[in-house]
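Values in this text are rule-based calculations from the coordinates and carry no lab data. Quick caveat: nothing in here was measured; it's all calculated off a predicted structure. Cβ atoms are built from the backbone, for glycine too; each structure is taken alone.
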Structure I
Amino acid sequence: MNGNPQVYLSSVGTALPGDPVDNAELARVLGANEEWIEVFIGTRTRHFARDLTTGEVRWSLADLCAQAADRAVRAAQVAPEDIEFVVLGTATPDTLMPATVNNVVDQLGLDQVPTFQLQSGCAGAVQALSLGRTLIASGEYRTGLVIGGDVCSKHLDIKRDLTKAAPSDLVNFVLFGDGAGAAVLTDEPSGERVALRHVLNRFTGLGRKPGQVIEWFGLADRHDDRQALTEDYKAIEEQVPVMAVEILWELLGELDWDADDLDYLLPPQLSGRMTRKITEQLDVPTATEISCVADTGNNGNALPFLQIERLLEKMTDGQKALAVAIESSKWIKAGFALERI
């Protein structure tokens, strides 16, 4: 373990847009097969920031992040003026400029605070935790706000006829959801009194093809025939479980913990089906699994906060939890360890 000053997670807040959309409704709107969604994806419900019938965007990413952040700040029982920095991790910012984090801060009524936006996929939330932890451990700040969220539905053309779409194309329409989460980090135990013991964030994609690509179309190419979102689901299925096991043992080694020390395990949240497969390969029978993706859909950088929220409902003094996260867009290993003191 490193010798950095300890950093604590005081509270968590989350936000999911609208009512849950089940597989029957999703199949009806998309012209897809409900049974295929349930068997191949294994996700029961998800939430969307846009109306599936009209396509109207009802919540922006900034809206969801501000809701989650406000709930986290209230739960931590700190005054807004006590927040000394804000970090946002996302793969789907509302605009190239201004940075979405600044619109979030504006909605929160904050001013004169440093802001940071990290553009990354499923590892972005962990990167935000890592940066927040580093800023507080430096001694320059005492209280900060870290946020993760994504609005994936804006990249999908829900008016397309998908009745004859290939599974590799259709998966993007049924895998994802929208949402946001946030946490207040402090330099002293308060609120939930959970120590953020370690954070892992490492790029491992040298020479490897991306597993996922989200295009950003500009004036020069917005009428291109490329799909906005493409995914090598086969590569992800093959690589993510292997990487998850590597991350688990790397984190345990860094912490000098044994697998039997773990009370809770927060596995990667790709889909209901994939999460079950990954958890089986992680093989930590003494640890209780904390998952949410089957109910929330894969909403990217919101997921770790949604998992932590469920974890805090169960965690008691002295218990330990380890989270594993993987970004397949260009292969990033990530994770973190928590201990309630």
Structure II
Amino acid sequence: MELFRSDLKQAAERGLISTQQAERLWEFLQARAQDTPGFNFTHVLYYLGGLIAIGAMSLFMTLGWESFGGWGLLSIALAYAAAGLALTEFFLKRKRLPIPAGITATFVVVLTPLAVYGLQHALGWWADGRVFREYNTHIDWRWVFMELATLASGILMLWRYRLPFLMMPIAVTLWYMSMDFTPLLFGEDDPDWKLRQWVSLWFGLGMLLLSFWVDIRNRSGKDYAFWLYLFGVIAFWGGLSLMDSDSERNKFIYLCINLLMIGVGAMISRRVFAVFGGLGATGYFGHLAYDVFKDSLMFPFALTLIGLAIIYLGIVWQRHEQAISKRLRELLPLPLQCRLLRQAQSE
């Protein structure tokens, strides 16, 4: 539930709180909101500027940068990292602005692949055929060493600053590794995409288990698991959805897995499960409509009834949501129950 200033004004008019208390409460909520990521203009500017700076040193880097050579790239990465660290300390210690501090700290972590690439080039350890610009667009086992260094850098920065946005480069790097590990383990020229899909699926499942563990261990009000859940679901669901099967039984199992994801998302209050689970379920019903029952006159009517039944299920769920949610969440570990309770109270 979103709270507006007009809500506090109406509460004061009804005598629930005084006008002075309403103003002081609104000022308190506004100050707290500055430290909580949200979709307001200030935070949009923070993240837009941060993502442009991060993209400049990763996604948008041009081939012209190769002219700096290995030592030049390493020097530039280290100089930018020093500036990023200085800004992080300034925003966090002097200005008490954790969101800009998290962005600049993440900028430092994102520079790690460039620094490692430059060092490898300078020492003659980099084979021809790949340039740094392709790090974010091409699958190659040689990126793995840069990814391991990025993970180490991200973990070190997270230990030092405890800023949740630092989980973003860690999660993205783990996602990259889910793709790059296959040619490293099974051969650089391996054409078997089924093997890549299985590696992505199991890697994503491992990331989801790690996310769940982070959620359980987290004792603060900060959300450290969000990015791990997001890219874990992408890796798991992507690998699962790309698997091609002619068996209707396997396709039905795929539907069941996606419905289970929706249920898990509702249980632990993670919308990413519901979003991807909904996409998967929609894809399955599309398969039924265009492949299995493409000539059937009754299928659209049956699907309409199924849709109406789901709406009715939503009505039943709304009436008994608190009781059902309470019973389901009692199955979860106690620390995760506490986090969900705090989240429910703040909404």
Origin of the derived value 1.3 (distance in nm of label points 7 Å out along Cα→Cβ at positions 65 and 137; candidates I, II): II
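Which structure, out of I, II, was relative contact order in percent (Cα under 8 Å, 6 or more apart) derived from, given a value of 26?
It traces back to I.
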When Cα Rg over 2.2 N^0.38 Å is computed for each of I, II, the largest belongs to: II
Per distance in nm of label points 7 Å out along Cα→Cβ at positions 113 and 209, the highest-valued of structures I, II: I
helix-only ellipticity at 222 nm (-39500 (n - 2.57) for each DSSP H run of 4 or more, over all residues; to 500) derived as -23500 - corresponding label from I, II: II
Per volume of the Cα convex hull per residue in Å³, for residues 17-200 alone, the highest-valued of structures I, II: II
